[in-house]
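Each structure below is given as structure tokens.
A short reminder: the numbers here are calculations on the coordinates, not readings from a lab. Computed from a predicted model, the values in this text were never measured in an experiment. Cβ atoms are built from the backbone, for glycine too; each structure is taken alone.
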Structure I
Amino acid sequence: MTYAADTSPLWSPSPATVAASRLEAFRKHAETAAGHTLPDYAALWNWSIRAPAAFWELAWDFMGVIGDKGPRVLDATPEMIGSRFFPDGKINYAENLLRRRDDADAIVYRAEDKAERRLSHRALYDRVSQLRQVLLDLGVGPGDRVAGFVSHMPEAVIGLLAASSIGAIWSSASPDFGVQGV
């Protein structure tokens, strides 16, 4: 494999952009909470690999993850690749994604014909709630499987979130696969 000789970044954020970022807010929070000097991203990253359990517990709390962490933060293995974070934890993906209910864009979809559709957080929540109720009325429950033969469009996201909100497993196949591909 050949790599480019120039390894300089294609883009770097301005100091003002960095200062206003959530990552910078987390770095400052971590510095205070951990009682370590973490003056920049590199220091934060180094702390995260030296103290992964402390880092990830703090990240969970800072991000306001809705759920139960469980009693163990890290089930570590000698090689990091087999480690499990929050192995006893329970979260609902949909609950965390749907907590916003404002009118800002949640999904901006642009079709192949360039037609654009936008769904606000409020509209996404409402559509997911409607489909969730239909699935519940059909008897779908935790662990059940729900599949959609649906294009990559907002309805696929709505299906995923509705199934996930119940604890069901979602899978989808694009009509591009054709009947034989499914």
Structure II
Amino acid sequence: MRSSPFYDILGDEHIKVIFEAARAADPDAKLYITDYNLEDATYAEHKFMVANVNEWNGKWQAGGRPLIDGIGSQTHLDAGKAYAVEAGLKSLAAANVAEVAITELDIAGANPQEYQAVAQYCYWVPHCVGVTTWGVRDNEASGKNTPAQTPLLFGSDWAAKKAYFAIRDYLPDLPKAT
């Protein structure tokens, strides 16, 4: 577990305190825990998250249900790394949670086939409820994949890129943008 003011004071119990407070504030909210390096089931962070969520949800309840409803994967991919996402999502979905989601997708180079593959993996994996990108336009990219890596679905001029159309064409029920 990474150090934080909450962890430094409360240890592992900080997760319980935070999720109990959120559940008390809105009993109907879906509560997710998200982190990076969860997209690949072989990563240590992924294994740590699955093991801990299973443990936490096994021992902590609020209102007769587990504290954590879902796991979000902050999926910041290098080019050529989308292949690992399917196994990662399957492993997260097998954890003791109701849902999983890709919460911050960006892919260096915005390869259309990789974006489409990630959308397909979420569609194919039971309990994967959605994919959210880390941004909209390349000039707004931050973190691991910078604007120079053109990682998002729209160029800086708002023009839809091939990656956008690859996802749109895979999901035919979505409204068609030009």
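Summary of values
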{"quantity": "With semi-axes √(5λ) of the Cα gyration tensor in Å derived as 35, 24, 20, matching label from I, II", "calculated": "I"}
{"quantity": "Of the structures I, II, the one that 1.1 was derived from, the read-out being distance in nm of label points 7 Å out along Cα→Cβ at positions 18 and 42", "calculated": "I"}
{"quantity": "Of the structures I, II, the one that 12 was derived from, the read-out being relative contact order in percent (Cα under 8 Å, 6 or more apart)", "calculated": "I"}
{"quantity": "Entry that produces 19.0 once mean count of other Cβ atoms within 10 Å over residues 90-97 is calculated, selected from I, II", "calculated": "II"}
{"quantity": "Structures I, II, by distance in nm of label points 7 Å out along Cα→Cβ at positions 66 and 138: label with the highest value", "calculated": "II"}
{"quantity": "Which of I, II leads on mean count of other Cβ atoms within 10 Å over residues 10-17, largest value", "calculated": "II"}
